[in-house]
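Every read-out reported here was derived from the displayed coordinates using simple, explicitly stated rules and does not represent laboratory data. The structure presented is a predicted model; accordingly, all values stated were derived computationally and were not measured.
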Structure 1
Amino acid sequence: MKWLPAAACWTALGLISGTQVWLSMITHGHSVPLLVGHYVLVWEGWFALTFAIVWLTRRVPVIPPRGRALLIHMLAAFIAAVLHISYWIALTLTMRPYDRMNPTWATTPISELLFARLPIELILYITVAGAAQAVQLQRSLMNARLHALELQLQPHFLFNTLNTISSLVRTGQNSGAVTMIAGLSDVLRYTLDRAGRQRVTLEEESAMLQRYLEIQQGRFSDRLSIGIDVSPEVRRAMVPTFILQPLAENAIRHGIARSAAAGTILVRAFRRDAHLQIEIFNSGALQAAHADGIGLHNTRERLRQLYGSDQRFELRAERDGVLASIMLPLQVAS
């Protein structure tokens with residue numbers, strides 16, 4: 001799907017140039033489908049070259065500019081230009097789009113055509129390479145922003161957990177401290193093993209959430225009950241890494257921790273048409289701080305960066321509690 005815009009661009013260029021040539025020679029009586037089709041095939045040749053240029057810019061970036069990289073791309077540009085011009089000439093002589101006016105192998109001034117068309121071919125190479133580099137830089141920037149958002153979340157959780165472990169040790173609850181350290185180890189291993197991955201399966205993410213909530217149960221003893229219900233058909237759905245933990249932490253900090261009564265956190269995930277619906281319910285009341293924390297801000301920002309307008313995040317009061325709801329496009333891991 002990501003190559004469709006490039007294919008559409010070159011096809012449109014072929015249709016436009018073919019139509020323009022036909023209109024300029026309308027009195028010559030050339031076959032419209034043959035002439036226009038010829039130009040579509042001519043410019044689709046650049047679609048094939050686009051793959052090679054994108055591959056090259058990934059391995060030899062042109063930004064920041066370096067002498068060796070520029071030299072490689074200059075050489076590649078001349079090779080691409082000569083290949084496309086040769087393809088154009090061969091296609092013209094083979095398809096004969098100009099009927100009786102079509103040139104032959106003997107009458108085609110190949111060297112003159114190469115020289116005349118070389119500048120525009122070089123400009124096309126520069127345009128494609130520049131666009132490919134811009135897309136790569138934009139993707140790198142987005143990944144860097146998402147990683148920065150993740151890093152804001154993880155230390156907060158780590159410090160809270162270490163403080164709880166310290167409290168358990170001071171009060172002589174060594175068994176609880178050991179259990180919490182083991183859970184923390186699993187969560188940190190999950191984080192390190194998936195460093196650099198923007199998406200994981202919901203099955204992986206919910207397993208991590210289970211360990212995280214078990215750690216929190218150690219903090220609140222018998223006051224916290226948890227439940228996670230993931231529909232089998234969405235277990236392989238792809239979700240952003242660490243998307244559930246900040247929502248659960250927000251629920252605990254502003255819901256469970258503020259009440260002396262027993263609290264509940266329930267997580268549900270299911271399919272809704274072509275989307276994945278995730279809901280996290282916590283007992284307690286919705287407060288202003290509930291919706292303004294760094295965890296929720298970063299969650300909204302990550303979802304916007306990854307999915308644009310094709311996502312929805314809501315936090316609203318429900319009967320006897322608060323519901324955080326996320327809706328994402330349903331994308332299943334292969």
Structure 2
Amino acid sequence: MPDAKTLTRQDAKAPGRCAPDFVGATEQGKNALWRYLGGFLTVLVFWLVLGSVPLLLSALWAQLDGDPATMLDPNTGTLTGIDPIVGGYLLPNLSFPIFLVGLVVAVRLFHGRGVRTLVTPRSSIRWRRVWDGFGLWLLLAAVAAVVEIALYPRAFTWRDVSLWRYLGFLVLALVLTPIQTSAEELLFRGYLLQATGRLVRARWVLALINGALFAAPHFANPEVARDPVLLMVYYAGLGAFFAWLTLHDGTAELALGAHAANNLFVVLLVNYEGSALWTPALVLSTRFDPVFNLLTFAASALTFGLVVLRARRTDAA
């Protein structure tokens with residue numbers, strides 16, 4: 001088997017192909033097809049079955065507490081009639097630590113390799129690279145928000161939130177939201193991208209497949225009802241972009257940071273009515289335009305990609 005340096009040189013001579021060093025990390029473990037099927041089913045059981053237990057127990061409690069205002073909203077999957085931070089944010093997010101445990105179990109049990117290999121083929125994760133992705137995407141999200149607020153100022157209002165309540169939520173969000181985004185990245189840009197990369201070598205095909213897989217579970221988000229076509233194009237585009245970024249960079253470090261920044265910006269700073277998660281964000285938007293959302297994403301992704309490409313050329317020089 002060629003070593004990592006040989007693989008990197010081969011990739012440099014094959015533009016448009018997925019980085020062998022990233023997909024090649026799978027060679028550190030066992031890779032029979034049945035192992036991927038078993039591993040994926042294990043993750044789904046942890047995420048969708050075991051991860052639903054906290055919310056289901058809360059829903060059972062709501063039925064037995066005698067208060068008709070306390071109930072599970074079938075449209076949003078959140079518990080109403082209690083503190084919205086608990087019902088609209090905490091309970092829906094408790095499935096993701098369980099999801100993450102399931103992913104660790106699947107990779108160790110079925111493939112006999114470490115979770116680090118879902119992020120990078122290197123001996124350690126470059127956390128500075130994760131922070132680079134986080135900072136750049138956060139800046140782009142802020143610029144897009146400023147532009148939208150300037151264009152539609154009446155659609156945005158400052159929230160009247162207690163300082164101590166917000167600070168308490170800030171701590172909670174800084175723990176749970178990165179767990180949520182990391183779990184999704186490790187599954188989609190790690191496990192599934194590497195699995196499909198063993199069968200398909202062209203980057204753009206892999207990115208499109210990964211984008212479609214990423215979009216599928218987001219179809220249940222309530223905002224999708226506003227424009228199913230454009231919103232699913234957005235989610236597929238976001239997943240495909242993070243997949244392209246991972247394949248181009250040879251690691252999921254940038255994607256990990258960018259995804260965390262994307263969700264934390266919405267959770268903490270600018271949220272919108274009808275969001276999948278209720279949060280005491282500082283600014284609330286009463287306007288959600290799927291077209292504007294798709295256009296700003298495309299502009300952000302293009303800018304992010306150009307910065308990454310330029311940085312790679314500078315490093316190579």
Structure 3
Amino acid sequence: MKRFDVCALGELLIDFTENGISDQGNPVMEANPGGAPCNVLAMLTKLGYKTAFIGKIGNDIFGKQLKNTVSKIGICTDGLITDNEVNTTLAFVHTLEDGDREFSFYRNPGADMMLNENDIDEELIKGSKIFHFGSLSMTNEVCERATKKAVEIAEKEGCLISFDPNLRENLWDSLEKAKEKISYAMAKCDILKISDNEAMWFTKELDLDKAIEKIKKEFDIPLILLSLGKNGSKAYSKTGTGFSKAAKVKTTETTGAGDTFCGCILSQVLKSGMKDYSCEELNDMLKFANAAAAIITTRKGALKVMPGYEEIKELLDGE
């Protein structure tokens with residue numbers, strides 16, 4: 001018996017999101033806990049699954065806020081390390097008119113980059129059914145070595161491996177390096193969640209179905225999820241393809257939508273087991289994940305405000 005359903009490794013940070021204008025005419029920024037891998041865990045935890053996080057924060061007010069928040073949500077923090085020398089990573093999020101966003105990172109370095117091989121709690125990975133990670137934990141040599149060690153442990157223990165590139169171009173020395181590290185992860189994963197923009201960038205294909213076919217042919221990934229933003233999402237198993245349109249809501253901003261979607265997909269894999277999903281099964285998975293992602297776009301931040309099952313079901317029933 002595994003102690004955890006999902007263990008994730010990567011960045012845990014503060015997303016400073018815009019929340020109005022002050023009386024003096026200055027933008028007011030709200031310090032929202034975030035970080036893609038931990039957002040995924042927050043969604044899973046909300047749905048009743050047992051989760052654990054491996055990462056590093058600074059010994060500062062933001063690090064303390066993050067650890068307290070993650071603990072209260074119910075995510076195991078045994079693998080969350082505090083760095084006494086490097087501050088917690090910060091991201092400032094500018095929301096565009098269509099709800100999309102631009103990021104400015106304060107991470108040169110940030111504590112999440114300082115996670116090293118000796119920091120990895122092997123028992124958390126060994127005790128999990130799924131290991132999840134993204135590409136930000138491979139942006140420098142220190143955290144890359146830690147990430148690869150964790151992946152090796154997950155492989156050896158027979159964990160399912162889930163990967164979301166979550167590409168942030170300005171955090172890489174070069175996009176060639178980013179593609180190399182993302183290729184490594186694609187070769188290791190059983191479940192890939194990728195956005196339309198990432199798929200086009202990675203394959204240089206404008207036709208998204210052709211882009212996914214290229215990825216499938218090169219990496220033989222059993223389950224690929226393609227997020228299309230306001231156009232919904234697609235899924236590809238060995239023999240089936242699924243599609244679901246986006247749920248209709250009034251979007252505030254899209255931070256965390258992809259992570260919410262990913263968490264819901266992993267919940268469905270945990271529920272039904274990893275297999276060659278039929279088109280109908282893929283459609284159902286996508287519909288559920290799209291509804292949860294839509295709900296999170298109506299809120300500021302993500303990690304603390306994930307929707308529960310009843311809320312997701314209510315939106316689905318109303319469509």
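Some points to look at:
- Read-out Cα extents along the principal axes in Å, for residues 163-298 alone, computed value 36, 36, 26, structure in 1, 2, 3: 3
- Answer label among 1, 2, 3 for the case where log10 I(q)/I(0) by the Debye sum over Cα atoms at q = 0.07, 0.14, 0.15 Å⁻¹, calculated from the coordinates, equals -0.24, -1.07, -1.25: 3
- Structures 1, 2, 3, by relative contact order in percent (Cα under 8 Å, 6 or more apart): label with the highest value: 2
- Structures 1, 2, 3 were shown, and helix-only ellipticity at 222 nm (-39500 (n - 2.57) for each DSSP H run of 4 or more, over all residues; to 500) at -18500 was computed from 2.
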